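Colleague: These notes open a run of structures that come right after.
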Structure 1
Amino acid sequence: MNQYIIYILGAFLLSILCGFLFIPQIIKFCRKKGLYDHPNRRKVHSRDIPRLGGISFMPSMLLASLVVVLVYNQNYYSHEITISSWSLMFLLSLLLIYFVGLVDDLVGLGAKTKFVVQTFAAVLLPLSGLYINNLYGFCGIHEIPFMVGAPLTVFVMIFACNAINLIDGIDGLSAGLSFIALTGFLFCFYFEDMYTYCILIAGLLGVLVVFLYFNILGDADKGTKIFMGDSGSLTLGFILGFLFVKFTMDNPKVRNFSLDSMALAYTLLIVPMFDVVRVSLVRLWHRKPVFQADKNHIHHKLMRAGLNQYQTLVCILCLSLFFIVLNLVLTRFIYVSLIVVVDVVVWMLFHSLVNIRVRKQGHLVFLENK
């Protein structure tokens, strides 16, 4: 077995161990302090559920990654550990996102406050030299200057952060989509020989497995079920945004130029990104505030179409996998601009079919109640 695979697997298993140590203690803490996600008309759960599962993500990821990287460097680099400036900035910005999510889970924060902190955290990356500097032919654009790439990077980071947060509406959905995306990025970085990032990703995947176990299979009556909260969803979104920017940045000193970079990275985030765009456009069309919560996300629509919560979860995860397979095939034949067009058409067709089903379901309910 490749030595790098052993270290990546080690980070994954160590993170699983951390998850099983941390999450049950978090559940006990939430029950003791009364920190619950309470049901309301917009939510699908009907019981009070502990909401701080996400605070286990970053400690588990960092602890598992640090231990493995230390062992790796001791065996192969004689204790020499190098950390780039953007790695330090990423950790600092991630701590800010993690902290604001935790505060929001504990006492609540306004959308504007969270947006300001997210913007500040995202700005740190371009300032450290990490930014989107190539669109690889999207809309005919290739290399872009810092003055364009920097604000684009900030937008992508904030967008990804909120996309994962907003789609966190049913058990396993945000974590499941993040798991798929992180696994995709793991393979992307592995084939580019960027093993430190693979270890970091594996350290997050492990605790996500444990969280999904408690989130999906946990029993609310027995006190074994937990939600991730904003501390989890914002952290996941920010990490995915960072991985997107890191993988798509054209840096000959680190990795070779690749026309598929943008298409591959974008594909891994299609479902949460497209869902946010559609919901935002619908709100603007109906002249409602963009940040106003509603029940118009993809999971809400599928449940109105007659699917239960777990059928909806499987359907959306399969949709994400379908886009990945579709775009991997399309990258061999067409440019990234056309791939995006195809994806938008497929997304619209999918929603058209769901809308038809929703109308039929509503008609059936009307007949039953008549």
Structure 2
Amino acid sequence: MSASRIPAAVTSSIAPIGEPIIAARGLTKVFRRPVKPPGLKGALRHLVRPSWTDFTAVDAIDLTIQAGESVAYVGPNGAGKSTTVKLLTGILVPTSGEVRVCGIEPFRQRIANARNIGVVFGQRTQLWWDIPVQESLRLLGDIYELPADEYARTFAHLTEVLDLAPLLAIPARQLSLGQRMRCDLAASLLHSPPILYLDEPTIGLDVAVKARFREFIRTMHRENGLTVMLTSHDLGDIEELCDRMVMIDRGTVVYDGALDAVTTRFGWERSLHLTFTEDEPDATAIAGRVLAHRADVTFTQLDPSRLDVAFDSREVTSGELIRDLATHLPLADIRIEEPSAESIIRRLYEGQLQFDDPQVSGGAR
């Protein structure tokens, strides 16, 4: 995939007008990696004459998120997603550039920043492993210095909406993954932060637990104005929780806009699946003669009763193809297949589609 920034003409901004709650400009993080031969000899040589190489994980990113937005931050493995989140949470210090979250610099004011954010990691927990969940939540309340009445009110609310009552007396190590994720979500929201970072939050969860998790996030976003930044490879999470998608590749933002705009932009590859009333072994040849003037249409016939027609919807509509084929083939059923958002994003990850490719700049019909 190209790491070039997409032209402004194809960037759609859906953020509301106002002061951004998250703002990064030229945000860059460079890591130094040791270069050494393998084995003991290589380690000794590196000790005497160390050699290093620089790796840019995040490369001059500009990003603004308004209060109340729900944003998917996506990209292939190694693109720089987790590094960006660590910069926003104050875990890492930027090599260059500026970043502000709720008006403060996260790495300079880590304690103040921690009060403004909640974080849920799919493979990590902030609960104490060997003590009951309710004691972990009580300790977090003390760490955030929550007044007793505020803690009691928030604790009761989260216990009710996340159905935590049966889990409160159980140590974290005895919880299932789905149960632990519900408790971790409560821990991240106990101090009522305005921002919630979700890093692969539903990985490993079953369908029912995923649905419940997503519903809770949607409710908090809708009713409380919670700002959500999600990193996930699960398209279900992205489609159900986020209106805006920021795609990163090789440390650089390559797309920032509405998720459905990606489908519109790259969803021009369509297929017609034709079923015949009787076997037609020469269907490919017949269709080829009928549509000989259309070089952008291809045919696949797996058996005599069916024919698949792939076409470019920017050049011809499905209606035109059906009109031409219906008079020459005994059609019993027609099914039109459009590419899914999942397939498009997968091809973007694999580099088969590029945002700066002029061949894909047209809109789908």
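No lab work stands behind these numbers, since they all come straight from the coordinates. Small disclaimer: the values here were computed from a predicted structure and weren't measured. Cβ atoms are built from the backbone, for glycine too; each structure is taken alone.
Colleague: Assuming 3.8 is distance in nm of label points 7 Å out along Cα→Cβ at positions 160 and 248 as calculated from a single structure, say which of 1, 2 it is.
Modeller: For distance in nm of label points 7 Å out along Cα→Cβ at positions 160 and 248, the value 3.8 is produced by structure 2.
Colleague: One of 1, 2 was used to compute helix-only ellipticity at 222 nm (-39500 (n - 2.57) for each DSSP H run of 4 or more, over all residues; to 500), and the answer was -10000. Which one was it? Please report the intermediate quantities before stating the final value.
Modeller: Working: 1: -24000; 2: -10000.
That value comes from structure 2.
Colleague: Using distance in nm of label points 7 Å out along Cα→Cβ at positions 32 and 320 for the comparison, can you identify which of 1, 2 gives the largest number?
Modeller: Looking at the calculated values, the largest one is 2.
Colleague: If you rank structures 1, 2 by Cα Rg over 2.2 N^0.38 Å, for residues 192-343 alone, which sits at the top with the largest value?
Modeller: Checked 1, 2; max of Cα Rg over 2.2 N^0.38 Å, for residues 192-343 alone sits with 2.
Colleague: The value 6.6 for distance in nm of label points 7 Å out along Cα→Cβ at positions 136 and 328 was derived from one model only; which of 1, 2 is it?
Modeller: 2
Colleague: Figure out for me which of the structures 1, 2 the number -0.56 belongs to, where log10 I(q)/I(0) by the Debye sum over Cα atoms at q = 0.08 Å⁻¹ was derived from the coordinates.
Modeller: 2
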